[in-house]
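Trainee: Just below sit the structures, each encoded as structure tokens.
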Structure P
Amino acid sequence: MSATNSNGAPKHYPSVTKRVPMPGKATILAMGKAFPSQLIPQECLVEGYFRDTKCDDLAIKEKLERLCKTTTVKTRYTVMSKEILDKYPELATEGSPTIKQRLDIANPAVLEMAMGASIACIKEWGRPAGDITHIVYVSSSEIRLPGGDLYLASQLGLRNDVGRVMLYFLGCYGGVTGLRIAKDIAENNPGSRVLLTTSETTILGFRPPNKERPYDLVGAALFGDGAAAVIIGTDPLTGKESPFLELNYAVQQFLPDTHNVIDGRLSEEGINFKLGRDLPQRIEDNIEEFCKKLMAKAGLKNFNDLFWAVHPGGPAILNRLESTLNLSTEKLDCSRRALMDFGNVSSNTIFYVMEYMKEELKKRGGGEEWGLALAFGPGITFEGILIRSLE
């Protein structure tokens, strides 16, 4: 398991930031991420996937090859390995009841990645883990009681009165939901420091290819594994904490009568997903009004005056967003870069986008003051936060 942040070492910025956080507003104080050890180049995926699942259907193989090119993904990390399939060959057998085996793999793997990301984040923060007052834990990849929040708190050595919130099975918008919850906790509990950790693996959804389940191929071409963590707090301590984003205003909204567009069901074989072809169009039809609702809080009107941290569900969604809002080409570069480097890692991906955005803002000497963090998922649910750069 590897844990990294931007340069692999804690970063402290003793100089005063260009912008001062608003009193009482939640800020992101540190970030960290972690991945399983196995990195898969996209060009190697098809041969390995068909070898491991013992599939010899040439038409399905050609379709997956096309999908792998259109996703724009270049590399992804994965928990799944030859060793796991040798131990659990039933995972590659159509119709086998394997939910117990999948959870035996997923639960510890998700926790291990969550630990790696949290440790990297706390290291960058530079304060003792005992100063964390709350945990928000997000995952659509583990199922157990007690949940990963308790295991994480115990293994990090946090106080036993740390406040815990567990967010299960939200899918791709879960990371921004976690930010919204952490923001509310931080702003309503002065002096609190909230550790938000997200961790995801595709183990529950892994299965052999089948013509009757075309979305399985999309998942095989698009999704990856990993974890991310951030620490949220208000009124940063001068000289001890280094905020870089302010979480100014948050909105969640669902689109009526769209609950079947993204459909996931837990079965004896794991999680089965169905994805409606009209998902990008539904997002396109509603995104402008949603963004304007967030922007109005700061009196913003021009989409190109903002920086954008958008969850890259897939290239089609990013392309539709760019076209609908008439965004300059570079506005979604950080989202496209995260998708290329990690794939869609569900709730975690927004934090990989934000880390790239942090690099860009520092490189440009601050740049735009205001931005939007956006994610979309089952419901169809929109999550958005009006964010302010402190760089």
Structure Q
Amino acid sequence: MGKTFWFYTGSKSLLMLSDIVFVMTITFVIYQDTQSATYAALFPLIRTLCQLLAGLISPVLIDRFQAYRLLKWLPLARLVMMILFTTQFHFFQQHIVWLFGALILISMTGGFISPLLQAIMPMLVQANQLVQANSTASIFQQIVQIAGYSFTGILVLWIGSTYLLAFTCLMIVCSYLLFLPVLPLLQEENTTQRTNQLNSFKDGWTVIWKNKMIRTLTFMDVCENIAGSVWIGAITLAFVTHDLNRSEDWWGFINAAYYTGAIIGGLLAAWFSRFIQKQLLLFMATGSFIYAVLTILFAMNSLPWLALLLCILMGPAYQIRDVSQQTILQTATPTRDLSKVYSAHYVLSSVSAGLSIFFVGFIADTFGARFVYLLGGLFVLVCSGIAILAFMMQKKRAAV
């Protein structure tokens, strides 16, 4: 892996960290100003809806303006918005309508940038290095998430929201500077502009529907997003307090244990990348199956220390599954269509996750958090069954 990969990984990690800090800071400020959990919850909801809309529109923009131009100018536009937002933050704090209007614009630009960035990885490394590259990038992302979610709340109280937003702008500047060496690669991938916007809109969905492997991966992603909603904070907190009979501190321990396992998983995936690269479907199926079994055991368990151990073990299983799945998607999709496929994936993920969060809350209130985790484990078990069938079919075709 060359220098360009490290520039890309550093840029994307900084951008992710700036996004986490921004979201947590604004959520904290809205709650502090309004003393309303409803208003505070509105921002993540609006942000998700805006990114969903951006995911629908981005294929048209990609064909109209091309990825090179979009990734050259969109981050700058977002930076200008962030600087204006930060310098006029006192005004926005006093006018909630203007605040949400600004947040909508900032969230939309983030939604346009995300699928474009995800599609770049196959351009940076050779096909036989994709597993190592994806797992290495995943390690950085997990570290960023731990740092962002662990320290932002403390920093808001220590240095104040305005200074923290200024720091967010600085991170976006550094992210853009690190991304500049990557831009020439995108210029080489220039494609012909289209005039038919309807075809541009349908491209990603068409690839998913026609390519059997991508269609299978997409269905698995939807199922796993539904299962992943069981890990939202409220459900985990309810499980810790009611089923494990421990204080709220253990909520933090559970999260820390999972992220620790995720980092270990990323390191293992990078270490064994050559073996994983040769049997992507096998490792995806195995990782998914182990993760499902561990989730079911977690649901049935009542021992706090065992819950921590199971969360640590979930990390490597999930990371190996995720890295394998990402690599299969990247290799099975033509490079010119990858950003559009990611856009379609993002739309499906947002819809499935959003709807499942609502139903998961209802199920938890009715049947308890333990039943929710059991249901999530069974969903992942279905996904692992699909992956095992796909592996067996691939093996059968290879034998013919």
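Trainee: Quick check: -30000 is what I get for helix-only ellipticity at 222 nm (-39500 (n - 2.57) for each DSSP H run of 4 or more, over all residues; to 500), calculated from one of P, Q. Which structure matches? Walk me through the numbers before you get to the answer.
Mentor: Details: P: -11500; Q: -30000.
Going through each structure in turn, the value belongs to Q.
Trainee: Identify which of structures P, Q gives the largest calculated value of distance in nm of label points 7 Å out along Cα→Cβ at positions 119 and 215. Could the numbers behind the result be given before it?
Mentor: Numbers: P: 3.6; Q: 2.2.
Comparing P, Q by distance in nm of label points 7 Å out along Cα→Cβ at positions 119 and 215, the maximum is at P.
Trainee: The value 4, 14, 26, 21, 20, 10, 4, 2, 0 for P(r) over Cα pairs in 5 Å bins from 0, in percent, for residues 151-206 alone was derived from one model only; which of P, Q is it? Present the calculation step by step, with values, prior to reporting the outcome.
Mentor: On the way: P: 4, 14, 26, 21, 20, 10, 4, 2, 0; Q: 4, 14, 12, 11, 11, 10, 12, 10, 10, 5, 1.
Computing P(r) over Cα pairs in 5 Å bins from 0, in percent, for residues 151-206 alone on every structure in P, Q gives 4, 14, 26, 21, 20, 10, 4, 2, 0 only for P.
Trainee: As an exercise: distance in nm of label points 7 Å out along Cα→Cβ at positions 335 and 367, calculated from one structure in P, Q, equals 4.7. Which structure is it? Intermediate results must be reported in sequence, preceding the final value.
Mentor: On the way: P: 1.4; Q: 4.7.
The correct label is Q.
Trainee: Oh, and also: Supply the structure label, taken from P, Q, corresponding to semi-axes √(5λ) of the Cα gyration tensor in Å with the calculated value 33, 25, 18. Before the final figure, lay out the partial values.
Mentor: On the way: P: 33, 25, 18; Q: 31, 30, 20.
Of the structures listed, the value fits P.
Trainee: Looking at structures P, Q, which one was distance in nm of label points 7 Å out along Cα→Cβ at positions 23 and 311 calculated from, given that it came out as 1.9? Kindly include the intermediate steps, with their values, before the conclusion.
Mentor: Details: P: 3.5; Q: 1.9.
The structure behind it is Q.
Values in this text are rule-based calculations from the coordinates and carry no lab data. Here the structure is a predicted model, which is why all the values come from computation and not from measurement. Cβ atoms are built from the backbone, for glycine too; each structure is taken alone.
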